[in-house]
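**Q** Each in C-alpha cells, the structures are laid out below.
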Structure I
Amino acid sequence: MDWGLQGKTALVTGASQGIGRTTAKLLAMEGVTVVAVARRIELIEQLAREVAPGVGKIIPLAVDFSVDGESERAAKEAERLLGHVDILINAAGGSRPVPFDATKEQWLEGMTLNFFRIRELTHAIVPGMQKQGWGRIVTFTGTSEPRMLNAAFTAKAAIHVWAKALSREVAAQGVTVNCLQPGRIRTEQIKKRYPTLESELEYSRQEIPLGRFGSPEEIAAVAIFLSSPLSSYVTGTVIPVDGGSSRFAF
C-alpha cells in the first residue's frame with residue numbers, strides 16, 4: 001500500500017529504543033528522511049545503518065531533553081537539516097512512579113520530561129507546518145486507567161488535553177494532532193516490569209482480551225497511518241493500541 005510518504009520529512013524523538021526506534025525505521029522505509037533524536041547517539045547511528053539504501057534515510061541527532069533549551073535546539077537543528085519538518089513524532093519520555101510523599105522536584109522532573117518538553121518542541125515545529133499548509137503531529141502517551149501514582153501518567157493526561165486544544169488551533173492550516181496510547185508493548189521498559197515469559201503470560205491472561213503483549217511494529221503502524229496523507233480527516237483523537245485491555249468505551 002502506498003502511504004503517500006515518499007519524499008516527506010520527519011523528526012522523531014525517543015528514537016534509540018522501542019516504539020520511537022521502530023517508528024523512525026518504518027518511516028524511513030517508506031521513503032521519509034528522518035531526523036532521529038535521542039541521548040544515546042550511538043544507537044541512532046546503528047539504526048541509520050539498518051535502513052537500506054535507495055529508500056529514506058535516518059539522520060542522527062543527540063538531544064538531552066532534561067536540559068533547558070534542548071527542545072528548541074532540536075527543532076532548529078531538524079529544520080536546518082531537513083529544510084522543513086512535515087511530521088513530528090513525540091516518543092521521548094519515561095515512567096516516573098512516585099510515592100504519596102514525593103517531593104516537588106520529583107513531580108517537576110516527571111512533568112518536565114513527559115509534558116513540558118513535548119509541548120516546547122511541538123510549539124517550535126508547528127509554525128513551519130502552518131506556513132507550508134501541511135503537517136502531522138503524533139504523540140505517544142500513556143494509560144488513562146492508572147494503577148498507581150506516577151508523574152508520567154499525570155503528564156500524559158495533560159498531553160491529551162493540550163493536544164486536543166492544539167488540534168483545533170491548527171486544523172485550518174492542514175495540521176493534524178493525534179495521540180496514541182500504548183498498552184503492553186514489548187519495549188525495554190516493559191521487559192523490566194515483566195522479565196519472564198511466565199509473568200508476561202500471566203498478565204496477558206488476566207488483562208488483555210487478545211491474550212498477548214503487542215510488538216513495537218503494531219503500534220508504529222498506526223503512527224505511520226496518522227503521519228500519512230491518508231489520515232487527513234483524523235485529528236484531536238486519543239487512540240489506544242492495547243489489545244483491548246482498556247476498560248472504558250471512550
Structure II
Amino acid sequence: MKQDLNITGHISKRYNQELEDIRCLLIEMGELVINQVEDGLNCLLTSNKDLAQQVIINDKKVNQFEIRIDEACTHIIATRQPAASDLRLILCVIKTITDIERIGDEAVKLGRNALKLINSEKDLRQFKELKHLGEQVLSNLHLAMKAYASLDVELALQVIEQDEQINIEFDNISRLLITKMMEDPREIKNSLRITWCARALERIGDHGKNICEYVVLLVKGKDVRHISVEQMKQTLEEF
C-alpha cells in the first residue's frame with residue numbers, strides 16, 4: 001500500500017528533524033521492550049534468576065523513554081502548533097508509547113512470576129506450554145514494530161489478523177492449566193502463576209495489535225479500532 005504520510009515535507013529542516021527524532025526514539029523504545037519480552041520469556045523457560053531480576057530492573061529504562069518522548073511531543077505541540085498529518089503523527093506517537101510502556105510492564109510480570117516459580121523449586125521445564133505462545137507473541141511484536149518503522153499498512157493488518165491465533169493459544173493453555181489444577185490441587189499455586197504469565201503474553205499481543213491500528217491511523221487517517229479485520233480491509237478499500 002502507498003505510504004500516504006509525509007513527515008519530511010516542511011520548509012523548516014529543524015521541524016523535519018524534530019518529527020523524525022520522535023519517530024526514531026519510539027522505534028528504539030520498541031526494540032528495548034522486545035528485548036524485555038524475550039528476556040522475560042527466557043527466564044521463565046530456563047529458570048534464570050539473574051535474567052528475571054534484570055528484566056525488572058530494566059523497566060526503568062522503558063519508563064524513561066516514555067517520559068522523554070512525551071516531553072519531545074509536548075515541545076513540538078507547544079512550539080510548532082502542528083496541524084493535519086503532523087498532529088496525527090504526534091498523537092499516534094503518544095498513543096503508541098503508552099502501549100509500548102505497558103508491554104514493558106507485562107514483561108516485568110513475567111520476570112516477577114519467574115522469580116516466584118524459581119524460588120518454589122519447581123522444575124520449570126514442565127511449563128513449556130508457554131514457549132509456543134511466547135514465540136507467537138514475539139513474532140507479532142517484531143512485525144508490529146517493523147510495520148511502524150516502515151509505515152506498512154499491509155503488514156500492520158497481517159499482525160492484527162494474527163492476534164486471533166494468540167488468543168486461541170492462550171485459551172488452550174488456560175484449559176490445560178485448569179485441568180492440571182483439578183487433577184492435582186498441589187499444583188494450584190504454580191499453575192496460577194503460569195496462567196498469569198500466559199495472560200501477560202496475551203496482553204502483550206493485544207498491545208502489539210493496538211500499535212498496528214495506530215499505523216493504519218497514521219498512514220491512512222482512518223480509525224480502525226473496535227472493528228473486525230474484514231471491516232478494516234473493506235474500509236481501507238473504500239478509502
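**Q** Suppose you compute relative contact order in percent (Cα under 8 Å, 6 or more apart) for every structure in I, II: which one lands on 25?
**A** Computing relative contact order in percent (Cα under 8 Å, 6 or more apart) on every structure in I, II gives 25 only for II.
**Q** If helix-only ellipticity at 222 nm (-39500 (n - 2.57) for each DSSP H run of 4 or more, over all residues; to 500) comes out at -30000 when worked out from the coordinates, which of I, II was used?
**A** The read-out comes from structure II.
**Q** Identify the structure, out of I, II, from whose coordinates FRET efficiency 1/(1 + (r/R0)^6) of positions 16 and 176 (r between Cβ atoms, R0 = 25 Å, to 0.05) was calculated to give 0.45.
**A** Going through each structure in turn, the value belongs to I.
**Q** Next question. Given a value of 37, 21, 11 for semi-axes √(5λ) of the Cα gyration tensor in Å, point me to the structure among I, II it was derived from.
**A** The read-out was computed on structure II.
The numbers here are math on the coordinates, done by the rules we state, and not lab data. Predicted model only: the values in this text are computed from it and were never measured. Cβ atoms are built from the backbone, for glycine too; each structure is taken alone.
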